[in-house]
1. Taking distance in nm of label points 7 Å out along Cα→Cβ at positions 59 and 91 as the quantity of interest, name the structure among P, Q where it is greatest.
2. Where does the value 158 come from, among P, Q, when volume of the Cα convex hull per residue in Å³, for residues 35-242 alone is the thing being computed?
3. Given a value of 0.95 for Rg/Rh (Cα atoms, Kirkwood Rh), point me to the structure among P, Q it was derived from.
4. Given structures P, Q, which gives the highest value for distance in nm of label points 7 Å out along Cα→Cβ at positions 323 and 355?
5. Using FRET efficiency 1/(1 + (r/R0)^6) of positions 163 and 219 (r between Cβ atoms, R0 = 35 Å, to 0.05) for the comparison, can you identify which of P, Q gives the largest number?
6. Between structures P, Q, where is FRET efficiency 1/(1 + (r/R0)^6) of positions 203 and 275 (r between Cβ atoms, R0 = 30 Å, to 0.05) highest?
Structure P
Amino acid sequence: MLYYELIKYNLERRQPIVNLRELLGKRIRDARVQLALTQEDLAKQVGFPVAQIISQIERGQREIKAWELVKLAQALRFDIADLLATEEPAPHPEILWRESPKGNKKLIEAEFIQRCQQYALLEHLCEISAQQSLPSRDINLASMSFSDAEDFGDEIRAQFKLGVRPAASLLTNLEATYGVKLWYRNLGEEGSAASIVAHFGAAILMNSSEAPWRRNFNFGHEVFHLLTWQSIPMQLLQKDAALKDKIEKLASAFASSLLLPGDELKLAFERHIKDGKIDYTDIIGIAREFDVSTSALLYRLRGLRLLKKETVQSLLDDPAFRALDRATIRPLWWTPPEIPERFVRLAFTAYQKGKLSRARLAQFLNTSLIDLTDTLLEYGLDDREDYKTDISTTRC
């Protein structure tokens with residue numbers, strides 16, 4: 001079936017007929033190598049008993065069944081249409097990591113890019129576009145000062161209308177106003193955040209295993225990269241570690257200013273001062289008030305000259321302070337869902353409108369058809385209900 005479909009595809013477009021087995025074999029091998037997977041790895045993910053089957057497929061010596069193609073596409077983080085296309089797929093766009101995760105980084109990147117492409121497709125099917133374009137700045141990052149980065153943070157906070165407690169509204173603003181795609185994945189202790197700007201728009205990948213207030217700061221950090229994306233020389237960063245380190249520090253200075261507005265922070269700090277001193281609990285309370293980590297708060301207080309460098313370092317090194325800080329973490333801990341709520345609602349809306357099949361919906365939500373209803377119920381959605389009732393509107 002797949003072979004004859006490809007012949008028809010080529011004839012309709014007056015393109016030369018290609019050998020489907022050889023085409024798929026090469027496409028699968030290239031994708032596997034790009035993801036740093038062995039034939040054994042891929043065979044295990046697909047469910048083949050031996051790696052020799054993968055070898056035969058890659059050499060064009062074995063016909064691929066429809067269900068096998070679906071499994072292969074899923075394992076390779078590839079769309080089936082791209083596997084079957086006669087044109088070579090475009091290479092993956094570059095992703096900027098703050099801290100690369102251990103394990104197969106290429107696999108994580110491919111999955112993130114695929115999710116972003118799905119996200120863009122759902123927005124298109126639901127006819128949803130960003131209210132505003134994300135600002136783009138062409139800045140000479142090599143000569144940019146940390147003071148300039150802080151001023152930039154103040155400017156963007158005002159432009160984004162984030163208010164006096166920016167962390168509370170940053171994520172909603174990024175998604176709803178600027179259409180930034182936010183995705184989460186457990187990257188372990190080594191991995192941190194990553195960002196990308198590509199044909200599907202701007203996106204951020206966040207480590208779901210980190211504390212909520214640390215994630216907030218990382219989001220602010222990645223916003224700097226998104227806004228200055230056209231100024232970031234990706235190929236140069238791979239060779240110039242010093243430049244990459246400076247850009248990361250600029251992003252942190254930007255995030256600190258963005259999330260911790262100087263005037264508001266000074267007021268909050270001074271309210272807790274008694275006889276020229278401030279308690280440990282008050283410092284931690286201010287951090288929780290602004291939804292940032294105590295480390296980020298302390299460094300910002302040092303930058304505003306509200307605390308001395310020696311005082312900040314002594315607090316960071318103080319076991320009693322760190323223990324008290326940790327004691328306040330667990331009750332406030334929030335772990336994001338595996339699939340973002342906005343993505344799920346877009347997929348469900350596309351399905352309700354008849355623009356996404358039930359099987360495709362299950363695939364996008366990483367579940368089976370049998371478990372689809374339960375998965376949707378976890379997000380407060382019920383595919384057994386009819387949401388298509390029209391509501392008349394009048395303009396006054």
Structure Q
Amino acid sequence: MISYRPSFQNHLPRRVITGRGQSLLVGEVCSEQGWRKVFVVSDQGVANAGLLNPLLDNLRQHNLLSGYSTAVPAEPPLDSVDALAQEIARAGAETIVALGGGSVMDAAKVASLSVRHSKPARDFVGIGKAGGRGLPTILIPTTAGTGSEATFVGIFTDPVTTNKVGVVDPCILADIAIVDPALTDHLPPLITAASGMDAIVHTIEAYIAKVTTPIARGLAIEAARNLGNAFEKVVRDPADPRARDGMAIGSHLAGMAFANSSCCAVHALALPLGGRFHIAHGVITGCFAGEMMRHNQPACVDDFNDLIDAFGWKNTQSSQFGDRLDQLADLSGLRSHLHKTSVPAQTFESLAKDAVAIRRLMDPNPREVTEADAIRIFKSVLGG
């Protein structure tokens with residue numbers, strides 16, 4: 001029998017629109033809501049891929065566009081969010097539409113707070129620091145992995161410490177999320193693999209976390225059913241539209257799942273490593289998941305069996321769960337990509353110390369992770 005916390009809350013986006021081509025309804029949606037003066041947040045990669053102009057044209061046709069920015073960097077520093085907020089304020093925007101991956105959506109979520117409350121992004125770092133909702137937001141993912149359009153978490157780089165920091169507050173949940181799988185059709189293979197593995201890790205950690213809820217577990221199982229059927233297909237054939245559809249909805253469900261449960265130790269290890277060595281987040285989580293799940297396995301036998309069934313991993317035992325994740329990291333090329341970055345062994349101790357200190361992620365992990373455990377895992381995955 002599953003035992004849950006005696007009380008819990010669940011938070012979900014106010015409205016979710018899904019389907020191919022639905023992102024081009026953004027002007028109609030804003031008009032329906034009475035939202036005017038829309039500012040679009042994106043990045044140069046999305047613009048170069050040809051995804052931005054159709055959305056801008058749609059908003060222009062509805063006389064709603066007040067401005068746009070493609071200046072959001074990957075793994076955005078806190079000060080870049082402040083610069084974005086200033087640009088949004090100068091444009092007199094009343095609503096923000098974010099079109100991009102996790103970095104773009106996270107930046108937009110916190111910029112909406114900065115504009116509304118006239119505070120720098122750093123003031124919102126931590127849990128429950130928003131003090132109220134920001135400007136209305138519509139979040140439109142162009143990758144299938146972060147789930148940021150469904151979460152009340154934003155992850156940023158602290159330029160002072162180079163560590164990753166989080167803004168965690170239900171006030172930054174999207175007013176509207178639009179999940180349009182067509183936007184992911186031409187993603188490069190590495191981004192497809194890294195974001196997809198990150199979604200798989202979100203699914204697993206949401207299900208096994210000590211703070212999970214019945215809604216989170218249900219969402220995680222449905223995410224697993226979509227991702228397990230789609231991930232290997234999309235890695236082998238990026239042009240498969242049904243696999244792209246499965247990844248898009250699976251990623252969104254996984255985002256809702258971990259937002260109402262928690263991520264765990266895989267993400268705790270990823271934050272300092274990604275912050276210091278600028279390795280893509282999904283590359284790290286995808287490569288570290290197997291070793292961490294071998295560590296967690298004694299506390300997760302039944303949960304792993306549930307997930308194995310949902311992912312459709314036939315002939316896989318609970319004791320082989322971590323090995324199966326390693327196979328996916330190898331198949332998708334994430335492990336070979338990770339090893340292109342040299343991480344000196346003498347940094348493992350400080351990385352482990354920083355990771356274990358992230359209690360919001362370590363405390364929900366189903367099995368304790370000590371600094372010695374973390375050092376061992378860094379050595380196992382990175383070598384040295």
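Please treat every number below as a calculation from the coordinates, not as lab data. What you are looking at is a predicted structure, and each value in this text was computed from that prediction instead of being measured. Cβ atoms are built from the backbone, for glycine too; each structure is taken alone.
1. P
2. Numbers: P: 158; Q: 124.
Here the read-out was taken from P.
3. Q
4. P
5. Working: P: 1.00; Q: 0.75.
Going through P, Q one by one, FRET efficiency 1/(1 + (r/R0)^6) of positions 163 and 219 (r between Cβ atoms, R0 = 35 Å, to 0.05) is largest in P.
6. Working: P: 0.05; Q: 0.80.
Structure Q gives the largest value of FRET efficiency 1/(1 + (r/R0)^6) of positions 203 and 275 (r between Cβ atoms, R0 = 30 Å, to 0.05) among P, Q.
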